[in-house]
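Enquirer: Listed next: structures, encoded as C-alpha cells.
Please treat every number below as a calculation from the coordinates, not as lab data. Bear in mind the structure is a predicted one, so any value in this text is a computation, not a measurement. Cβ atoms are built from the backbone, for glycine too; each structure is taken alone.
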Structure 1
Amino acid sequence: MRYSIFHTSQCGSTLLATLLKEKRKTYSEPPWACRVDMKNIFSAEDETIVKYPSFSSLACRILTGKKIFIFRRLQDHLEKIISKPTAMKSHLSFHYPFYKNVRNLFPKAVAENDLKKLAFVWAHIYLDAFYSQEVMFIDANDFFLEPIITLQRITNFFGFNPVEDLEPLDFYVKNDFNSTKNNLSVIKPSEKIPYNIKDGYIKSTKYFDIENWVNENIFNKIISNEIFPLFRNKDGKPLYSFLPGKTISVKIKND
C-alpha cells in the first residue's frame, strides 16, 4: 500500500506530513516528486507516505493507494495566498502558466485578473482530487481548529494507530520538513519557532464574485456523463492517457 497527501497549497499539508512521520517513512515534496513532467511519479516505495507538491495534482488521479486531500475552500485559499507575497508570486509565475499552457482542462475560461488566475489553478487541483479514487477530503479549517480529532480521522482512514508525538503542532515545521529528500523521521529541526495552529484558520467573507466565476466558467462546464479528461490537446480535445515524462511538456510559457 502507498499513502499520499495532496493539497491546495498553504493549507497545513507539511504539518500533516510531519505528524504522520512516526507511522511510516514519510517524505514531503522530495525532489523526485517535484518534476514538472512527472517522470518519477511512480517512484514511491510501498508502505511510505508522500506529500506531493500542489502542482502535481494529476498524480492523485493516476496513483493507486489511499490519499488525503487537504484543502481550503476557494475564498479562504484566495485570502491566504494573497496574504503571502512569495506564494502569490509562485502561483502567478509558475502554477498558473502550468495549468493554463500545459494542462488546461478549460481552454474557454478566460482569467483576466490575478484572482481568477489563482482560482483557475485551485479549480484544477480540487477537481483532480474530486475525480480520484480512495481519497479522504479534509477541510483545512477542521485541521486547524481540531487537529487531534482530524488526525484521528486520517489515521483511521489509513489504517494506522493514533499518532502519539504531537509536538509538531507547537512549532513551525515548513522550513525544515518540506522540500527535502530525507525521510522526515531523521530530520532534526534547526529551530523550533513557536506556532499556534489555530492561526491557520481562515473563514473569508470575500471573493464571492470569483467563486461565481469558477462555478459559471469551470464547474458548470463539466459534462457529467463524460469522463473528466487528464489533459486537453492544443485543439481542446480531451486526452485520457498519461505517460510519465512525455505527456507533459516541461516548457512552461508565462501567460
Structure 2
Amino acid sequence: MRLKDKVAIVTGGAQGFGLGIVERFAEEGATLMIVDIQGDVAAAVAAKIPGAHAMRADVSKGADWAALVQATTEAFGRIDIVVNNAGVSHRNQPMLEVDEAEFDRVYGVNVKSIYLSARHCVPVFRQQGGGCFVQIASTAGVRPRPGLTWYNGSKGAVILTSKSMAVELAKDNIRVNCINPVAGETPLLATFMGEDTPEKRALFRASIPMGRLSTPRDIANAALFLSSDEAEFITGACLEVDGGRCV
C-alpha cells in the first residue's frame, strides 16, 4: 500500500486520466477527495470507493478552491497530495479562429488552477511540514502539435510554473512534479484531433514510436510513483509518458 494514510485531492477525477488516477490511488490505500465540474459523476465514482468523498468544483475559481480545501481538511484532517489533472482544450483549428472566451477558459482551467491550488494548498502543506503536487501537463508543452497553439502554450506554462514552484517550495518539504502524457483515450481526444476519424487516429498513433495512444493506467502509474515516498527526493521533474514521442 504505497499511499496508505495519505489524503489526495484529484481534480478532473470523474473521467479520463483523472479517473484512472483515482482508481490507482485507491488500490494503493489513498483516502480520496474526487473533484470535478461534473459533480454527479464524481459522486458516483466516490460511491464505489470506500471512504472517498466527492465535490463539484470549477478549478478556475478561487472560491471553489477555498471550499474544496476546507471540505477536505474538515473531512480528513490533512492533505498530502494534490493532483492537478483537470484540463480543457480548444478544438484543433487555426490559432486565430479561437475566440477570446475560449482562450480564457483554456488558460483558466489549465494554468490559473495551478496558481489557485498553490494559494490554497501550500499553507496547509506548510503547516503539516510538507506535501506533494503532481501536475498533469502534456507533451503539447514540449513538442507542440499544429492547430493547438493556445492549448500548447497553456501546458508549457504549467511545466515552467511547476519547476519554479519546486525550487521555491523545496525548503518547505513541498515537492512539485509534472507528467507529460501523449494523447490518450480520453474525452479530449476528439478535440485534439479536430474530428474523430480512423484516419486522424492513425496519424496520431503514427507520431508515437511505440505505436499506441496513452491510457489512463499509464498516467496513473506515473502519478502514483511521483506521489509516493519512493519519490521523496524528486522535485521539479517532468516525466514524459509518451511512448517516445518527445525523443
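Enquirer: Assuming -8000 is helix-only ellipticity at 222 nm (-39500 (n - 2.57) for each DSSP H run of 4 or more, over all residues; to 500) as calculated from a single structure, say which of 1, 2 it is.
Expert: The read-out comes from structure 1.
Enquirer: Out of 1, 2, which has the highest value for distance in nm of label points 7 Å out along Cα→Cβ at positions 24 and 184?
Expert: 1
Enquirer: Output the label of whichever structure in 1, 2 has the greatest value of percent of Cα pairs over 26 Å apart.
Expert: 1
Enquirer: If you work out Kirkwood radius over Cα pairs in Å, for residues 32-143 alone for 1, 2, which one comes out largest?
Expert: Evaluating Kirkwood radius over Cα pairs in Å, for residues 32-143 alone on every structure, the highest lands on 2.
Enquirer: Right, another one. Have a look at 1, 2 and say which one yields 21 for relative contact order in percent (Cα under 8 Å, 6 or more apart), as calculated.
Expert: This figure was derived from 2.
Enquirer: Hey, another quick one. Looking just at mean count of other Cβ atoms within 10 Å over residues 64-71, which of the labels 1, 2 belongs to the structure with the highest value?
Expert: Result for mean count of other Cβ atoms within 10 Å over residues 64-71 over 1, 2: largest is 1.
Enquirer: Given 2.7 as the derived value for distance in nm of label points 7 Å out along Cα→Cβ at positions 16 and 224, which of the supplied structures 1, 2 does it correspond to?
Expert: This value belongs to structure 1.
Enquirer: If distance in nm of label points 7 Å out along Cα→Cβ at positions 136 and 216 is computed to be 0.9, which of 1, 2 is the source?
Expert: 2
Enquirer: Could you tell me which structure in 1, 2 was used to calculate mean count of other Cβ atoms within 10 Å over residues 152-159 as 21.1?
Expert: Answer by label: 2.
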